[in-house]
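Several structures are given next for inspection.
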Structure 1
Amino acid sequence: MAKPHSRSWVWNFDSPPALIWPLLADTARFNEAADLPNHEIEERPRPDGSVQYLARTRKGPFQLEWEERPVNWVANQWFEHCRDFRQGPLLTLCARFRIEPEGEGSRAVYSLEASARGLLGEIMLRTAFFKSAAETFGRLAATANDCAAGRRETAFDYAPPAASPQAQARLEAAVAAIEDSGHGHGLAGRLAAWLMQAQEVDLTQIRPLRLARHWRVPARQAIELCLEATRRGLLVLRWDLLCPRCRIAKEVVPSLDRLPTGAHCSTCNIDYVRDFSRNVELSFSPAPGIRPLNQGEYCLFGPMSTPHIHVHLTLPPGGARAESVALEPGRYRLRTLEPGPELEIDWEGGGFPEVIAGDEGLRAGSPAPAGGLRLRNDSARTLTLIVEECAWVRDALTADRVGCLQAFRDLFSDQVLRPGDEVEVRRIALLFSDLAGSTALYDRIGDAPAYHLVRDHFAFLGRLVREHDGAVVKTIGDAVMAAFHQPTDALSAALAIQAKVAEFNESHQATPIVIKLGLHEGPCIAVTLNDRLDYFGSTVNLAARLQGESWGGDIVLSEAMAEDGSVAPLLADFAQAPGQVREQVREQARLKGFDEPVAFRRLAPARARGL
């Protein structure tokens with residue numbers, strides 16, 4: 001084998017490693033900014049269940065093929081990325097990056113090591129290869145330094161393709177239409193500019209919650225923006241079925257009725273099932289006529305491609321390694337990149353337990369010294385050991401949350417499950433409303449005026465439900481069924497409804513209304529009924545029954561919902577509202593369809609029974 005050539009460079013940064021690492025360890029974005037070509041990946045399962053990763057691309061006159069080794073890293077400290085070439089002027093190429101604190105900033109060492117296949121490769125390595133790499137990395141390191149220090153918005157300079165006149169005209173027309181719709185929130189122009197200027201790695205899977213976080217806008221505004229942009233032809237929506245291990249979409253479909261019940265992840269070599277509340281995600285990409293994207297990967301592995309993984313290290317049989325780590329107390333999963341058992345631990349701090357892989361699986365050993373981590377491979381094969389957070393994808397817009405948004409139901413009412421399909425939703429908060437004395441109202445004012453009053457009150461309820469990140473699922477006579485992803489949103493909506501009924505009645509003085517409200521949260525089943533996404537189960541039944549316990553002007557919520565930790569502050573605020581007399585009474589009743597008495601709380605102005 002040819003003797004390897006190596007070079008190292010040192011850079012100093014103004015910011016600490018925690019700010020520099022997410023930029024320079026984002027190897028996919030870095031490679032695209034460095035003008036490296038994207039490549040096709042072929043994943044080949046091996047007999048032992050592991051996966052071989054083969055890549056192909058073209059760079060200038062060279063057709064390149066290589067095998068990707070799993071990237072090794074310890075988050076916020078170092079990574080190592082190596083490739084073994086099967087075709088092209090090189091045999092091997094390894095990039096290594098290490099960063100450590102230095103004063104208020106940090107010091108980083110970047111190293112390249114490469115070996116040549118033949119004379120042409122040897123000439124490359126002895127002449128321009130390392131010089132070009134140093135110039136490229138130095139340029140990108142400088143812009144990343146400025147970004148981390150707040151002197152620029154993006155980490156890397158990028159020259160996007162110019163938009164065609166047709167695409168530019170469509171952009172301008174769509175921006176105007178989005179803002180006119182009420183779903184733009186003044187962000188449509190910003191979205192259009194970003195679609196044309198962003199790197200491809202940012203656009204292959206657009207997550208509205210990530211946009212909201214980066215733009216510092218409310219999540220609902222970013223979601224509604226993307227939904228309306230899809231309707232106006234700027235974006236294409238997609239449903240991603242994420243692998244629970246690598247958290248990458250292995251099945252992508254354009255509509256809910258084409259969503260499979262499960263999938264196979266060739267990267268992890270496992271089968272997994274869908275979970276509406278966890279791994280079914282709504283995301284977006286640019287419409288091809290607006291910004292066509294190249295196919296392929298800029299980097300299959302990389303620390304920031306899976307930021308929930310803190311340690312990712314390959315050990316040979318019998319190998320052991322010790323590393324320093326900075327982990328926060330919490331729940332962690334210990335596993336291998338290769339298929340096999342997993343182990344979850346609740347770590348409260350101190351020494352992190354040793355991660356030991358054997359032929360029978362994983363186990364946690366004795367704690368390492370504080371700030372340290374020990375890993376050991378006692379098996380008979382090479383394994384990549386992983387320490388990852390159990391928290392799910394930070395910015396995943398899950399299907400259960402999307403179904404609780406009014407804009408989604410209004411704009412994409414055709415996005416429903418296929419007939420007969422049932423999907424479990426882990427938790428949903430439901431609000432049922434009804435008009436008190438509606439039968440007498442119809443008798444008193446007549447059918448036509450009562451119908452218009454009911455329609456006005458539906459609009460009133462719908463506006464407040466949407467403002468609190470909920471959606472009206474359906475109307476049933478004079479009643480409304482609304483769904484919310486969070487119980488706090490459901491209760492906030494209920495409080496707002498009762499607080500603002502007086503405003504509604506001011507414009508309907510001849511026919512004032514009194515609203516009854518019932519709330520409950522829990523698991524349910526999502527189905528398609530009457531061509532819309534609907535919910536069934538005991539949670540739905542109990543919420544409806546609790547509405548029946550309302551006197552009108554009050555709010556009846558289940559004791560289970562009242563005891564939710566996120567709801568308690570709202571209940572405290574309700575009881576302590578200045579200048580108002582309010583009651584919060586614990587009650588119970590036997591409700592139809594339930595064997596045991598059901599406990600609930602009644603929130604109401606004092607003497608609400610007399611309304």
Structure 2
Amino acid sequence: MTRRLRRPRRPLLRSARFWVPAIIGMAVLAGIGAVVLGAQALAVRDDLEEARATVVELQAAATERNVAALPALSEALADSAGDAVEPTAQPLWRVGEWVPVLGENLRGVRLVAESIDGLSRNLVSPGVGLVSTFSLTRDPATGGFDIAPILEARDVLAASTRGVTRNLEELEGAATHLMIPQVADAVEEYTVTLQQVSNMLTQFHAGIVGAGELLGVDGPRTIVAAFLNNAETAALGGGPAAQSLMRVEAGRVEKLEQVTSGDFPQGIPLDVAIDPSAEALYNDILTRNINGAMSRPDFPTAGRILEAQWKRLRGLQIDGVISLDPIALSHILAVTGPVSVPTGEVLDSGNVVATVLNQAYFRYDGYTGEADDFFKEAATTVFDRLMSGDYDVWTMANALVSAAEAGSLMMWSADPETESLLDGTRLQGTLPGSNEGDTVLGTFFRDRSSSKIDFYLRTESVVTTNACDVENPSYTVETRLWFDIPQGVELPGYVDSQLYPFYRTEVFAYGPVGASVTEAAVLDPGTATETGPSVVDLERPAVKYIVDLVPGQTGVVRTTFQGVPGEYGPTTLRVTPLVHPTVVTLAETPCG
């Protein structure tokens with residue numbers, strides 16, 4: 001058996017002589033490091049506060065399209081962000097991140113500094129340069145638009161969106177509960193700011209994607225421009241009374257055909273997959289009648305229906321649909337100035353809605369198609385003016401953003417990848433898939449009188465949120481509707497109801513994602529009001545009311561939704577874009 005020799009044990013005193021100075025030295029170094037890091041942290045804090053304030057100013061300037069203010073703000077952000085991030089890249093700072101308690105605070109500061117610096121270098125600096133030179137110009141030889149600025153803007157926005165998303169994930173994953181209050185507050189405050197920047201980027205990116213599709217920057221596309229008639233309302237605005245078929249490629253736009261709703265087969269349902277809950281709410285009008293395509297508050301549904309309608313009508317496979325209504329046209333005309341229609345009328349931002357949606361039916365015969373032809377000519381004349389590019393680009397961009405926010409401008413792409421780039425934007429024409437950003441409710445309308453009476457429709461909605469039970473809040477939406485027809489006005493038969501001795505309007509109330517209906521009440525039935533069905537549509541509870549009214553009557557319905565445990569953002573109400581916008585009042589139930 002082999003014996004293992006033991007190494008002689010060193011005296012404790014000798015060991016202590018070695019370690020004690022080392023420990024003292026480490027403590028001294030740690031103290032010096034803490035002092036240095038403390039001084040650096042204070043300097044970084046000041047730079048970050050300055051940088052964050054500049055980000056807020058940049059966001060406001062971008063939203064207001066204040067192009068002149070952007071270069072100076074960009075330079076100021078680059079200076080403060082660069083000064084803030086430099087110390088956080090030093091070895092001493094990175095070592096300090098491993099120290100308990102202190103480390104998480106240093107990491108939080110570094111993440112904010114890196115995020116702001118990345119925002120400055122990857123978005124603000126190239127973005128300001130792009131904004132300063134961006135324009136839409138036509139090539140005199142081909143008549144097409146120069147698409148290079150759109151491609152450049154798309155690349156900048158796509159890269160910036162990826163960077164901001166990555167930074168947000170890091171910040172949201174930071175252990176703020178381990179940080180001192182000052183650092184935790186700064187991280188949380190900047191996270192909110194970055195979320196706002198992310199939302200703004202999403203909207204801008206969607207707008208550039210939409211412009212790119214409309215000009216065929218990625219190759220040839222067949223696009224339908226659908227012009228909606230709000231006088232015969234549907235959830236998304238109105239039926240597509242006039243449509244333009246266009247071929248677009250590399251900035252060139254060729255109009256192939258103009259049609260009206262009367263050119264499509266009526267009463268024959270399409271073979272389009274529709275969710276059973278949507279069929280229960282909206283019945284086969286969705287696919288049987290071209291003007292029913294916009295009935296559901298989901299523009300991708302409308303896009304697929306129009307795609308099938310064109311395939312049946314002309315055997316064509318369309319690549320996308322863009323929709324506008326006369327409300328959007330008024331935004332466009334505010335930038336371009338008046339236009340003349342071939343029939344002699346001069347349309348401007350102040351008269352286009354009334355002229356197209358009401359006065360035309362007093363001048364032209366609706367039964368012979370004269371009124372539809374005028375609607376087609378008016379809508380396409382304004383759209384052609386938009387496509388001319390002869391206006392201030394940034395003023396027009398602001399007008400189109402306003403139209404999209406009002407629900408009067410939407411877009412759908414048959415390509416799933418392109419469609420996904422519109423996710424989370426109003427341009428997509430969808431309801432949000434969660435309640436986290438905003439708790440979005442919906443009140444939508446559909447005319448069932450086969451009329452153009454909704455030029456006179458008036459509506460009000462009062463939304464009351466009861467969040468006393470934080471995890472299970474309730475939401476009550478009370479909607480009132482009536483028709484305000486001036487005395488002495490003799491309505492043309494085409495405007496008046498063609499089916500009933502009253503005006504029939506369907507009201508659709510949508511609750512938060514995952515909620516349930518606890519009340520569906522009729523407070524004032526007018527001539528008669530029918531309730532139901534109540535289903536789950538678009539992952540939300542939805543209730544339908546059928547309200548019959550004659551002039552002088554009011555219909556009032558009330559729906560209450562009960563939420564489920566989860567995160568709920570601020571309450572908002574989406575509504576159908578009407579000639580007379582719905583008056584929305586938001587209220588909170590007091591607790592205790």
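Any read-out appearing in this document is the output of simple, stated calculations on the displayed coordinates, not a laboratory observation. In this text the structure is predicted, and so the values were computed from the model without any measurement. Cβ atoms are built from the backbone, for glycine too; each structure is taken alone.
So the values come out like this:
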item: At a computed 3.7 (distance in nm of label points 7 Å out along Cα→Cβ at positions 320 and 568), which of 1, 2; result: 2
item: Of the structures 1, 2, the one that 188 was derived from, the read-out being volume of the Cα convex hull per residue in Å³, for residues 144-367 alone; result: 2
item: Identity of the structure behind 1.5 (criterion: distance in nm of label points 7 Å out along Cα→Cβ at positions 272 and 288, calculated), options 1, 2; result: 2
item: Highest-scoring label, criterion being FRET efficiency 1/(1 + (r/R0)^6) of positions 136 and 440 (r between Cβ atoms, R0 = 30 Å, to 0.05), among 1, 2; result: 2
item: Given -8500 for helix-only ellipticity at 222 nm (-39500 (n - 2.57) for each DSSP H run of 4 or more, over all residues; to 500), calculated: source structure among 1, 2; result: 1
item: Distance in nm of label points 7 Å out along Cα→Cβ at positions 256 and 544 - structure with the largest value, from 1, 2; result: 2
item: Origin of the derived value 20.0 (mean count of other Cβ atoms within 10 Å over residues 120-127; candidates 1, 2); result: 2
item: Answer label among 1, 2 for the case where volume of the Cα convex hull per residue in Å³, for residues 264-407 alone, calculated from the coordinates, equals 154; result: 1
